[in-house]
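*Asks:* Several structures are given next for inspection.
A short reminder: the numbers here are calculations on the coordinates, not readings from a lab. Note that this is a predicted model, so its numbers are computed, not measured. Cβ atoms are built from the backbone, for glycine too; each structure is taken alone.
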Structure P
Amino acid sequence: MKVKELQPMKSIDSLEVEIVSKEEPRQFASAKGSGTVCNCAAKDDTGEVKITLWNEQCNQFEEGDKVKITEGWCNLYKGTVQVSTGRNGTIEKIE
């Protein structure tokens, strides 16, 4: 799958992108729990998308890393398309 094919509220079989920028991790608390969240901008040859990293993922990836999200989720947040691993997905560094 490519960035231009992403659709909000749809699952992602597999997406390979390069992280081009990373915000500072921040703490959050909600009715569902608390933890750490971090937003990144990532791109492939078809466009750019935001990636949301949760908890331990925030420390695993840096700018310039190429990553593969498998069984992830695409969402729309404040009018911006974002992807994350969701409940069952994974994210890993690739070469």
Structure Q
Amino acid sequence: MDKEMSSVAAGIMNGLKEVLEDVKGEKAEKLHKTVVYRISARAVRENLNMSQSEFSRNFGIPLATLRNWEQGRRDMDATAEAYLKTISKFPKEAMSAQQ
């Protein structure tokens, strides 16, 4: 059991060392980075030049939900993020699907 724990601890320590190297701008040989891009409800709405009320009405998103997303009180789930990405790329089609 001690050997198993020490190998786990060694793995964690190696991972932390690689992260510190990366933060310092050094090359971390085995570090695998994953970049996750989050969509911003406010940015999508503003790119469409809509008020919160217009956006809510046109895309069927409750106004309170939209406000909570924009003010950071609530996080979007994966379905909401996918819908906002669709709105961002195909606003006319997404709007017509609501009517």
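*Asks:* Which structure, out of P, Q, was relative contact order in percent (Cα under 8 Å, 6 or more apart) calculated from, if the result is 31?
*Replies:* P
*Asks:* Tell me which of P, Q gives 2.6 when you compute distance in nm of label points 7 Å out along Cα→Cβ at positions 43 and 75.
*Replies:* Computed on structure P.
*Asks:* Supply the structure label, taken from P, Q, corresponding to helix-only ellipticity at 222 nm (-39500 (n - 2.57) for each DSSP H run of 4 or more, over all residues; to 500) with the calculated value -19500. If you can, show how the numbers build up before the last one.
*Replies:* Numbers: P: 0; Q: -19500.
So the calculation was done on Q.
*Asks:* Quick check: 44, 15, 12 is what I get for semi-axes √(5λ) of the Cα gyration tensor in Å, calculated from one of P, Q. Which structure matches?
*Replies:* The read-out comes from structure Q.
*Asks:* Using the calculated result 24, 12, 6 for semi-axes √(5λ) of the Cα gyration tensor in Å, for residues 27-66 alone, pick out the matching structure from P, Q.
*Replies:* Corresponding structure: P.
*Asks:* Matching task: 0.9 is the computed value of distance in nm of label points 7 Å out along Cα→Cβ at positions 59 and 83. Pick the structure from P, Q.
*Replies:* Going through each structure in turn, the value belongs to Q.
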